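Next come the structures, one after another.
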Structure I
Amino acid sequence: MKIAIVIESFDPHAGGLERSTAQIAQELAGRGHRVTLLTGGCRDCDCLPGVLIHAMTRRKRSSAVRLFLFNRWAQRQLQDGGFDVSLSMTTAVPASVLQPRGGTARETLARNIAMRSTPLARVVKRLGVWLNPKQQLLLRLEKRSFSDDGLVKVAAVSRYVIEQLQRHYDLPPEKVELIPNAAVMPKVDDAQREVWRKRIREGFDIAEGETVFLFAAINPRLKGFEPLMRALALLKERGVPAVVLLAGDFWHRHNRLAGGLGVRDRVRFVRHTKRIEALYAAADVTVHPTFYDPASKVVIESLMMGVPSISTAYNGASDLITPADQPARGRVIPDPADAAALADAMQALTDPDERARCREAADGLDGLLSMRTHVDLLEEMLDRAAVQAASKPSV
């Protein structure tokens, strides 16, 4: 098939959405499909071997005007490109198949408002959304995309995304199909895991008997950094030995918050790393108390590595942590702002026997959550969409 993939901006070394798009595009290209990636901004259009990248510009920018121009440009590319089927990773551009890997814009904005700590702050944020031209345009474009005549299927990466589609846009069930989110993780044997575990713990001066929690985030505020620090302070008050490794975008303000709560000695700032698998191996538990995640790759990668995880009800990947018909692989808390509940969940997983039960429950997930399995399902959906598009009479 000749497949077009649409994404607003693209850097394969960036966060989950762009990295996943790169993995999907290369997997499809490796199966013999002709894949063209259409993006509003990409600095290096030769960064994906086997995938043709067409960029509106070389710069990644964010504005209402830019979004409007990208919407028009991408639709022209789709119309004139002779593609058999199109896959859009952004709800700002309609396609044969939509895969809103970031969830819906409407839910994203709602959760950004909800994470504000006071009623006044929530009112101010809501007013800011209403006055923001780009966000208002995105909401209008999203509504059009979900009602577009050419839409065949929406590939939802979690049940949480399905719930968003039904609640915000009343999409009929036959339009939506669950294709669980996935990740790419290396095969790591026990000997290598032990080497990484020992090296990292010794390097960060972590004593024997301390439970190590990993918190990885590009946007620490959205992913629950403040409640995590408050939960860590509660654990310290209870005399529970615990250390948190912080990987991602962390700056002086995060250091200051940890110091103000009296837990600076309980955190280790890793900052950015290209060896996240080594951090999973060093950790006893991954903690991800996010205010919003359609289906967190951090949780998925952690479980694929056999590391128990703690997250929230606002993370689509939490279905994997506490599946309805299987033993728990960690803990899920209802409210991301509830530091006491988070502390209780963390304390429960300081028990080695409980962690062992969670690890046993995660056995075999690495195959089920692989990108190859994900693309198997997505490829089948794209094939069906291509057949349906070809059967429509031309206007």
Structure II
Amino acid sequence: MSAFKVNKTYEEINARIRAGEAVVVNAEEMIGIVREHGPEEAARRVDVVTTGTFSTMCSSGAFLNFGQTTPTIKAARVWINKVSAYAGLAAIDVFIGATEPSEDDPLNKIYPGEFRYGGGHVIEDLVAGKKVFLEAKAYPTDCYANRKCKKELTLADFPHALLCNPRNSYQNYNCAVNMSGRTVYTYMGVLKPRCRNANYCSAGELSPLLNDPLYRTIGLGTRIFLGGGIGYVTWQGTQHNPGAPRGPNGTPRRPAGTLMVQGDLKQMSPEWLRGISIQGYGCSLAVGLGVPIPILNEEMACFTGVSDEEIFTQVVDYGEDYTNRVDRTYGEVSYAQLRSGEIEVEGRKVPTAPLSSRVKALEIAEQLKGWILDGRFELGKPVAQLETVDFQPDTLNP
């Protein structure tokens, strides 16, 4: 028997959602509820806490089926708007990755290594209803005689389109600085020499995996907000690292868990899937993602009551240490400090800037909250849990 005084089930919470009786708050609101009433009473009062994040998620892409030709074709090489898509899936299925650059990017001709258009932009164009130009080349076989095809397509013309992201919603991430004597251009943005700026990338207290740090409720089959539509967690993401050092509340102090997610691209919106170009790094995709956290007991209430003051990350040098895999940090800072606009590194005041939009993260949490309150979104109970660690946080004594 559970030692918790409050025990709810997914079925009970979903029944309350269908009846219009569920109490749903966003993760920012939950902080005040837990502080005022304590985790046990908060668990009695609240059924679901919604979270959100909107940021660059480079490990993203889409499986697309572009429809058969006459005669039939087994594509060997495919380009969409001059962006190469992987075609080794037989016949007319391809995968386009968010960071794949255009092979005919005019910016790259002027500034080698710089790209303004790539796979992430193709995905945004598709969900925006724009036409894209697809070119395929093939070798002929008896069952697939066609050697090539060219098509103009909109998303509606693709028989099947699935956003499938191998690694999204990182659970915490580094605060990036540059201790070298030259400017460096990274996926964490432009970093000035000699630690003259610091960039960070997390929604902090709104971030999905920081509100369920030990993956008690997030697993295979969890229903989520993805790109403006409904998606699912399909497994732990690549680079999932539950063994990262953790604080007493269970939140990791370094990059830790990740999620593999997918959903029907045809449900999604360009507001929440944005192709981006990062100076000196290349192309990517900004993804909007939100996860509902069921408050099954007082432990989950305490987890979702975590604030930016209680979430910490490491200051890491991207000038030399990161690329050379040197395991060294220049201190530890809270997200409250990062959000203040300034941190201290080796006795120096350093300005900070977020690469993750807190405003958009809160919008996602609120939109997901509205879906649940309207009865349009029920919780998906995981059929398998993500890999985790045997960690006993002091959750009931915040």
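If distance in nm of label points 7 Å out along Cα→Cβ at positions 90 and 122 computes to 3.0, which of I, II did it come from? Kindly include the intermediate steps, with their values, before the conclusion.
Numbers: I: 3.0; II: 2.2.
Here the read-out was taken from I.
Tell me which structure, out of I, II, gives 0.9 once distance in nm of label points 7 Å out along Cα→Cβ at positions 170 and 258 is calculated. List each step's numbers first, then the result.
Values: I: 4.9; II: 0.9.
Among I, II, the structure yielding 0.9 for distance in nm of label points 7 Å out along Cα→Cβ at positions 170 and 258 is II.
Using distance in nm of label points 7 Å out along Cα→Cβ at positions 338 and 370, single out the structure from I, II with the greatest value. Don't skip to the end; give the middle numbers.
Values: I: 3.8; II: 2.8.
Going through I, II one by one, distance in nm of label points 7 Å out along Cα→Cβ at positions 338 and 370 is largest in I.
Taking FRET efficiency 1/(1 + (r/R0)^6) of positions 98 and 298 (r between Cβ atoms, R0 = 41 Å, to 0.05) as the quantity of interest, name the structure among I, II where it is greatest.
On the way: I: 0.95; II: 0.55.
Comparing I, II, the top value of FRET efficiency 1/(1 + (r/R0)^6) of positions 98 and 298 (r between Cβ atoms, R0 = 41 Å, to 0.05) belongs to I.
Given a computed value of -14000 for helix-only ellipticity at 222 nm (-39500 (n - 2.57) for each DSSP H run of 4 or more, over all residues; to 500), which structure among I, II does it belong to?
Details: I: -14000; II: -5000.
This value belongs to structure I.
Assuming -0.38, -0.59 is log10 I(q)/I(0) by the Debye sum over Cα atoms at q = 0.11, 0.14 Å⁻¹, for residues 58-153 alone as calculated from a single structure, say which of I, II it is. List each step's numbers first, then the result.
Details: I: -0.38, -0.59; II: -0.33, -0.52.
Only structure I yields this read-out.
Figure out for me which of the structures I, II the number 15 belongs to, where relative contact order in percent (Cα under 8 Å, 6 or more apart) was derived from the coordinates. Let's see the in-between values first.
Values: I: 15; II: 25.
It was calculated from structure I.
For structures I, II, calculate distance in nm of label points 7 Å out along Cα→Cβ at positions 194 and 314 and state which one comes out highest.
The maximum falls on structure I.
Every number here is computed from the coordinates shown, using simple stated rules; none is lab data. The shown structure was predicted, so the numbers you read here are calculated from the model rather than taken from an experiment. Cβ atoms are built from the backbone, for glycine too; each structure is taken alone.
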